[in-house]
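Derivation of every value follows stated rules applied to the coordinates shown; laboratory data play no part. Please read all numbers here as calculations on a predicted model, not as lab measurements. Cβ atoms are built from the backbone, for glycine too; each structure is taken alone.
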Structure 1
Amino acid sequence: MSNIRAAFQKGKAFIPFITCGDPDLETTGKIVRAAAENGADLIELGIPFSDPTAEGPVIQGANLRALAGGVTTDQIFDFVRELRQDVKIPLVFMTYANVVFSYGAEKFISTCAEVGIDGIILPDLPFEEKGEFQPICTQYDVALISLIAPTSHQRIAMIAKEAEGFLYVVSSLGVTGTRSRITTDLAAIVEAIRENTEIPCAIGFGISTPEQAGKMASISDGAIVGSAIIKLIEKYGREAAEPVGAYVREMKSAAAGKGSAALSAN
């Protein structure tokens, strides 16, 4: 069983997103460990990019802060290598195709395998163009994780049949960011996925409250949260590990269907 698949074997998964190097890599390490200790089943690590087209202003800000601090892809690889001494849950990179191209695709993906990265998510890579990276990912056993958006329609079956690791279901049109309401018919999308693959799927974009996490996890196999966590990191800076850990614990409980007290408080 792949390390990613194992993350979904203990019930509904909670997946936090954390931008590497915001505010610095030492703090990122503390935040990752706090998330893992408080129930995160898999963690998405963002490699900063100067033009993150899928991101709203919150995560854009985290990218810019990390880049202003001088963080590099090589430093992030070294950081993950050190993290893997004690963090055993699955880790995937979320970044942009240009980051991989500029580093060198084979060098990037082989280094992912070497340091213990289980998969990569490239939100600007169209499914039809994944052939540029897929053979290298297969060679080094790094899952190339696909996204399914509300506009995917008849492409859902095609994407699902070739999915690896898990499927990232985008809850809403537009960029990342917290939303007060998610109105997409996600149940229909997940049903179409289930008809074409046994690969787990998790819903992201716009989730910030325990109520939303519980609802999204009840439809799918898990919930992904980014902007709400980045807001905590922006607020608390180098002291963010403890509040992020507490937030992850609450959201994991809600995703697992144990968050009734938290739900009523919202």
Structure 2
Amino acid sequence: MRESELEKAAREVERLKTELEKAVADFENANKTYDREKHLAEKASLLEAERRFAEIKTTLDLTKRREAQLSEELKHLEAVRVSMREEFQEKERLEKISEATKFIRDTLKEAAPRVAQNYVFHVSMEANQMFREISGNAERTLKWTEDYGIVLEENGFERPFINLSGGEQMAAALSVRLALLKQLSDVRIAFFDEPTTNMDAERRERLAEQISHITERKTFDQLFIISHDDTFEEYVDNVVFIGAKEKELERG
């Protein structure tokens, strides 16, 4: 058994010897072509490449993490964009409403003086007609001015309200008030409290007659006159007397 092991070991030695010789030959061949400087340069290049690889790998990892962060931020920004789009749409709607409102406001602002002027013109015409019928004089013209004053034109001269007589003032004021009610209100009921104050008998008669014509022309549906003057009795539909005696509480 020992001899067998010895032979086996001898064969192994021969094999190893052959391999050693081959390795020595290879080493000698390699040593002939070996360039130490090139070896060191290649080794330095390898170390540099490994360093760059480590840097790139670190940068790549950071980039991936940053990419994930940016992806989340993009999702958030997309939600914000959708929300802002709705807000911008609402803003545009409000801007359009604001522009329309400004246009309407400016239009009304520009039109207001013309509208007022038109109303003043029609009220003045209506008041003048009533005043002429009350006064019985068609040669005088009652004007309701744009500054809402009352002027009476007669024989080419204008007399302001303050210079009119008491009866003229009452008739003029009554005419303008009735004209205003007719032009500016849908209410067709009017109340007169002592309308004949400061009027002479002739003008009281004319005023009573004119008031009776107001309902006939459907200018007003119903008129109420509170007065101590009995001039109206012949021109009204109903008369209610209020006094101390019970038998005079209601008549007619």
(request) Could you tell me which structure in 1, 2 was used to calculate helix-only ellipticity at 222 nm (-39500 (n - 2.57) for each DSSP H run of 4 or more, over all residues; to 500) as -24500? (result) 2
(request) Can you spot which of 1, 2 the value 19, 13, 11 was calculated from, given it is semi-axes √(5λ) of the Cα gyration tensor in Å, for residues 85-148 alone? (result) 1
(request) Name the one structure among 1, 2 that distance in nm of label points 7 Å out along Cα→Cβ at positions 69 and 133 of 9.0 was derived from. (result) 2
(message) Using FRET efficiency 1/(1 + (r/R0)^6) of positions 93 and 189 (r between Cβ atoms, R0 = 30 Å, to 0.05) for the comparison, can you identify which of 1, 2 gives the largest number?
(response) 1
(request) Given a value of 29.6 for Kirkwood radius over Cα pairs in Å, point me to the structure among 1, 2 it was derived from. (result) 2
(message) Of the structures labelled 1, 2, one was used to calculate relative contact order in percent (Cα under 8 Å, 6 or more apart), giving 11. Name it.
(response) 2
